Structure P
Amino acid sequence: MTRAGVAWFAMAGALVVAVAVVGLPVWLIQPFSAQSGSGVAWSWQLRQIAPSLTVIAWLVVVGGAALLAGQPSRTRARRVARVVVLTAAVAVVSGVAWFARQNHFEWMFRPFSDPRFVAAGAATDLPAEEPVIGVARHGAALAFPITRIGYHHLVNATLGDVPIVATY
């Protein structure tokens, strides 16, 4: 295999690994879907190694692109096509490396920070059969409609004068 062939192969492999290590946790932990214990465990493990692996993948792709960008081409069209593909590969691996450092789970499951409460009789937009999670303490009570907190999983609230976190 030629030097250019090795570079293309290494770049493709690095891209596949980077996308997989970042994409699998996104696919395994989806809001409104059942999540298995093994899926959560895999996601956690992949999230731990993703930052390091994506830096390595970025170095491989950028190094391969630098090597391949200077290769001679038979036609101008081939050179332009190669530059477009190399630019796209660098852009993808850069985006994946950036995403590996984000907490997309926080984006998906951001808690309600300032919920608004009304008396049960004033909750006219809530069907009577709507399931809720209720919290009561010393005569004070709150109810959290599951359809409203199902996506967020957390609600920061105050029950009486005590700050609480209701979870679902």
Structure Q
Amino acid sequence: MPSPTFKLLCAHPAHFISLGLGSGLAPKAPGTFGSLAAWLLFLGFKPFVGDTGMAALLLISLALGAWCIARTGQALGEVDHGAIVWDEFVAVWLVLWLSPPGLAWQALAVGLFRFFDILKPWPIRQADARFKNGFGVMFDDLLAAGYTLLAMFLTIRALAQAGVAI
């Protein structure tokens, strides 16, 4: 399996997107670097994007990302190559959009997402093994985002029941 290079990153816009604008080229923990890059981008654009715009951005990023991931996966010889991190971008943007405001909540959301994305509890591991195409790469991260949102909801609910202001 070839390692992605800066040359590949710049060879086609699909590779630039799939490789997380370059964050996927990190030699260690590219998924974490991709998640952090997505968080930084979110901090930059979210003040200018309302809920409708955010929903549209996520849908476009999902559809475009599935195509880009498939193309880059073909170039790398592995559709779910570790350097392909656009799936982390979309999932992180989703959990940040639906999380309470504030850096502490955002840090918790990104941390939980990475936890579930790495651990891959049922059915994430099964989806990851079964769906080997651009959308399949995105799908397991969306499932991890679902686990993250559930954990966030349960945390918020527990804090509210304990009388902690959120």
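Structural remarks
- Once relative contact order in percent (Cα under 8 Å, 6 or more apart) is computed for every structure in P, Q, the highest value turns out to be that of Q.
- When Rg and Dmax of the Cα atoms in Å is computed across structures P, Q, the figure 24.7, 82 traces back to P.
- Which entry (P, Q) yields the derived value 17.8 for mean count of other Cβ atoms within 10 Å over residues 12-19: P
- Comparison of P, Q by distance in nm of label points 7 Å out along Cα→Cβ at positions 68 and 124 - largest value held by: P
- helix-only ellipticity at 222 nm (-39500 (n - 2.57) for each DSSP H run of 4 or more, over all residues; to 500) derived as -18500 - corresponding label from P, Q: P
Only the coordinates and a few stated rules stand behind these numbers; no lab work does. The model shown is predicted, which means the values in this text are computed figures rather than measured ones. Cβ atoms are built from the backbone, for glycine too; each structure is taken alone.
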